[in-house]
Structure P
């Protein structure tokens with residue numbers, strides 16, 4: 001006789017289940033993560049810095065690795081070929097994205113190759129070489145910035161919103177820079193072909209009126225005394241936009257101002273000796289030479305411009321005066337069909353120095369950068385003078401400019417309100433003849449534009 005089975009109670013079922021052997025279900029095999037070899041690229045393979053500099057130029061490092069988030073990648077310098085110039089610990093890299101900013105703090109003057117390594121996941125790495133050059137420390141280093149891409153800055157004008165247009169006396173390229181930062185130009189314009197010239201104009205002076213910038217060559221011979229037609233060029237550029245969006249287009253040009261000045265001086269008894277100073281075989285940078293470096297309009301005028309001479313002094317002897325010649329129809333010269341007409345010359349006592357640049361503000365306040373007619377190596381004095389633009393008023397020296405650093409003071413960007421306490425002005429040097437890296441090479445002859453540079457420095461000019 002069989003009996004039906006009674007269902008197990010809950011407690012009995014749990015006891016039976018605990019007594020049964022466990023059934024193990026094998027896990028699915030894990031998939032191995034595969035990482036690719038990291039990639040690294042530098043925005044420039046060459047970089048310049050200066051000992052003790054503030055805000056040196058930087059390089060952007062772009063990195064990636066397949067299979068990995070870029071935030072997990074690290075970038076650092078892993079080797080230096082000359083640690084006296086920069087050690088690996090002098091290299092800092094900021095950021096966590098695929099685009100990082102690399103900076104080098106120079107330890108000494110000279111060159112070194114820095115190996116920049118990206119380390120990714122899986123222990124994989126990649127490297128690039130950064131060729132680094134460091135120049136010496138300068139006075140006022142906290143107020144100094146470096147304009148790279150060119151070493152022969154010779155004239156500058158304000159482009160608004162913190163940007164400036166800078167000319168180079170070794171080329172016909174105009175460059176737009178952030179005036180408050182070190183680094184390469186954000187935009188360039190080469191007007192060689194448009195102007196119909198084949199050699200450098202030797203741009204030395206510039207001034208802006210509204211949306212027109214006037215530029216002048218030195219009008220003199222080259223350093224060997226050879227007459228070069230392209231150096232007599234005066235031209236204009238038209239400005240659209242401002243700041244980082246500034247654009248320049250060519251306006252007009254005039255090549256007769258050199259001859260006009262010589263003929264005017266001849267008609268007035270060769271008082272300044274222009275014909276003799278500009279003759280073939282005559283070097284322009286001598287006390288009785290012929291060389292223009294300054295250009296600015298007269299007080300309240302957009303037609304009469306002062307042409308400022310580096311040479312000659314008047315008289316052409318030690319402690320002679322600096323010379324300004326007013327051109328009363330300067331605005332009509334570029335692109336026009338008239339010859340220059342002249343006003344009464346102005347002779348200024350700049351302590352035996354001559355005009356290296358002159359700039360005016362809207363209030364009619366002038367600043368004059370004064371230097372020697374011959375000081376290419378920065379061995380002679382430089383000074384900054386204030387003036388009111390009137391022939392009967394003597395300029396007033398504001399300060400002596402430092403001369404122990406590389407480069408000669410060549411350009412004043414703009415003039416602040418000189419009635420305001422603590423007013424600051426930005427001056428720029430021409431470093432073309434300087435041996436920046438102690439290797440016997442003049443900056444103008446360096447093979448990489450990133451190593452060429454001029455220096456801008458802010459000075460306080462009012463108490």
Structure Q
């Protein structure tokens with residue numbers, strides 16, 4: 001590789017990468033690779049039966065292989081503004097540049113060493129800027145803050161901190177932390193028979209997190225408001241659960257629910273009541289705001305007033321999960337976790353007896369390995385910092401507004417069509433949705449059952465736009481999740497033409 005550096009290999013390679021990943025305005029990028037590209041890429045993978053299986057091929061041949069054969073088999077999530085699956089964000093150009101800087105300098109942000117690297121201070125600056133962007137108040141009220149690999153890791157931290165807090169409050173005075181004692185010993189000392197996670201249509205990662213932190217997937221209990229609004233949390237049911245003797249509780253609030261984008265609480269008054277209940281019964285409130293929380297940055301206008309009001313009160317939580325690689329449009333992997341007290345995080349994550357990893361707190365910055373899951377960490381704060389500095393509040397609000405406008409335009413297309421039904425109408429009725437309730441997720445199905453079963457595949461075959469297939473109330477459904485800075489409201493016309501063509505073809509072939 002030394003020779004590669006001398007002859008300008010990196011410079012030429014970066015130039016080729018950008019050419020390969022460039023987006024043409026004349027020919028929009030496909031959302032999915034062509035089947036033959038995947039076949040060619042699969043066939044090119046090294047075969048362990050070949051004699052030269054692990055024989056080095058050199059930098060240039062390897063680069064040709066990656067860009068010429070593998071890259072054409074990647075999906076178009078970052079190249080197409082019409083990749084609307086999984087709430088998968090694209091990458092802002094400045095965030096891509098920052099991520100390349102991260103790779104080039106390869107900082108291991110594991111310890112706060114202010115005389116050796118500015119990286120931890122950049123990370124803290126980015127986290128503080130996020131708190132201000134999201135109107136979460138003074139950073140001093142969120143002492144525990146860190147970057148993670150994504151919402152799953154952040155939800156693990158949220159449940160772990162919740163477990164720490166609800167048990168510590170019941171332990172005898174002078175007891176060691178739950179992290180020291182272990183879950184079984186702590187529960188025995190605290191006279192707690194079980195810990196529950198109370199939620200409403202919580203994301204699957206909440207159950208995964210419950211398993212990882214020792215609570216068990218069965219500890220997650222759905223308390224749905226109604227059949228019409230299952231994403232909402234039944235606060236009366238929450239209160240009944242909190243009253244149980246010998247049971248400690250973590251309340252997980254979805255903001256928003258993955259299929260509908262809707263919120264578990266309807267605004268400040270419900271969150272205020274939830275906060276009062278948690279304080280009265282010693283519960284922990286965790287908000288899974290992976291993507292919905294960013295509705296707080298929408299422009300303060302009548303157009304977005306309903307969505308903004310839904311997010312009020314979320315700041316009353318004890319911990320919050322965010323995903324940078326979703327609506328903030330920074331590269332994978334990037335998550336954020338906030339909690340009130342840094343000591344709660346260190347109780348879970350601190351590294352004892354590792355003098356070689358020492359790096360104390362200064363200027364209010366804790367050494368990262370004592371407040372996160374990893375001891376070795378990528379400098380994933382830099383793309384977030386770059387996006388915040390480059391775009392500012394106004395730029396990011398405008399980006400979010402474009403996403404919502406496109407989602408609402410697509411919802412309008414579906415609602416006005418005769419062959420498709422817009423779902424999750426709540427009290428309005430299953431097939432009637434107020435567009436003011438639509439954020440970035442649109443849930444719909446074909447009214448004809450036979451068409452509905454093949455709809456996702458028919459959309460994907462075109463290569464022009466991408467949706468996620470899902471289930472809603474036992475039926476197959478399609479889910480559009482707009483999460484790219486490339487969002488263009490005019491793309492709703494492509495959806496209108498595409499859905500009409502799919503319906504026409506289906507009913508013609510059924511004759």
Structure R
């Protein structure tokens with residue numbers, strides 16, 4: 001929802017249901033690990049002020065500083081083209097090519113977002129096609145010469161993906177992370193007061209106000225399918241049956257079809273495609289509690305210890321050079337946790353005082369690359385978890401001496417842990433890789449990409465369906481529109 005009316009509605013929704021967001025600006029901070037020679041090491045701080053961004057970039061390259069506004073304009077045009085595709089069900093090729101003529105004609109309206117995207121791109125289509133299909137390193141090399149800038153931008157192309165800047169198609173992952181908006185502000189990021197669970201709480205309050213009944217701690221054991229092949233409800237873990245005309249599952253495609261429905265009720269070729277839906281993930285998440293803010297060599301804290309602008313950013317460590325990301329990826333591809341991992345460090349308590357006592361902070365570390373299975377077929381255990389976390393903390397210590405002594409506690413979640421605790425297949429935060437072969441009318445599989453499934457009245461509405469992961473609600477909204485249409 002991106003028009004002015006919808007933006008106003010989203011603000012009203014937030015106020016009515018207790019959702020408060022703290023905007024982050026600046027957005028990104030990349031300290032450089034380099035010999036100081038009597039001076040502070042350099043750093044790159046990027047935010048909403050273009051003139052300040054150019055001043056920051058000029059520390060590394062005057063040429064790049066001049067090119068940056070043009071790059072932003074170029075990418076924003078592609079964002080404008082793709083944006084409408086996120087807020088609509090994908091092109092329904094099956095409905096267009098099959099069925100009664102009237103239904104086929106009605107289905108042609110699913111072409112509208114594609115046509116609109118084409119008109120927005122216009123004659124620039126070849127250049128934008130390259131952005132979507134080429135390795136992001138190739139695109140960034142065409143625009144810039146300084147590695148800290150290129151690598152900082154490239155982190156958005158690989159975050160959450162078992163891919164490197166040299167992987168073809170990594171450009172789309174970058175777009176997916178930069179095309180969002182927050183309360184009408186394009187490209188903005190923010191922290192939700194009380195943590196991300198408050199987004200779910202606000203949605204729940206809105207649903208309850210409209211008459212929805214919500215049950216928690218009630219695990220769904222099975223989706224009921226009647227003799228005609230139609231979903232008719234669910235069975236809970238305690239044996240309770242809940243009857244329903246429709247069932248929408250925001251569990252992953254893997255869990256929905258492999259664990260909740262008897263395999264004999266699903267086509268064999270469909271299950272083969274679901275089993276091939278790639279969900280590899282390189283992410284190990286580490287939650288940390290500290291008794292003081294990190295003090296980075298490249299931007300020392302003030303004497304009073306108060307938070308500075310860069311503390312509210314996504315802080316990128318080991319991100320001075322794209323080759324560092326390539327090397328880290330190659331290690332994980334061999335089953336070895338990265339010895340110099342890419343680290344995205346966020347401190348939400350800098351803006352949200354509800355998360356930690358005064359003077360203390362919570363830190364979220366999004367790190368990669370870590371394999372699901374270690375080399376030699378070994379599995380993650382407590383010793384391996386702590387060994388990797390120690391490596392991460394050692395690197396943070398290099399950028400911010402004293403960090404390790406500030407740590408009060410830590411929680412380490414490897415890919416298998418993320419899968420076991422949160423139901424994320426392979427630990428993938430998107431329920432499945434955001435590679436070009438698994439997007440739009442190929443998400444999760446080419447024959448069932450418009451939220452419908454082989455089971456009549458069963459719909460997918462989670463991140464494993466179009467347009468993929470992210471805190472935006474688009475899969476659920478789009479799936480609801482399709483389900484409502486089918487009810488008519």
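Values in this text are rule-based calculations from the coordinates and carry no lab data. Since we're looking at a predicted model, the values are computed, not measured. Cβ atoms are built from the backbone, for glycine too; each structure is taken alone.
Worth a mention:
- Among candidates P, Q, R, the computation of Cα Rg over 2.2 N^0.38 Å, for residues 149-196 alone that gave 1.32 used structure R.
- Source structure (of P, Q, R) for mean count of other Cβ atoms within 10 Å over residues 77-84, computed value 18.9: R
- semi-axes √(5λ) of the Cα gyration tensor in Å derived as 38, 27, 23 - corresponding label from P, Q, R: R
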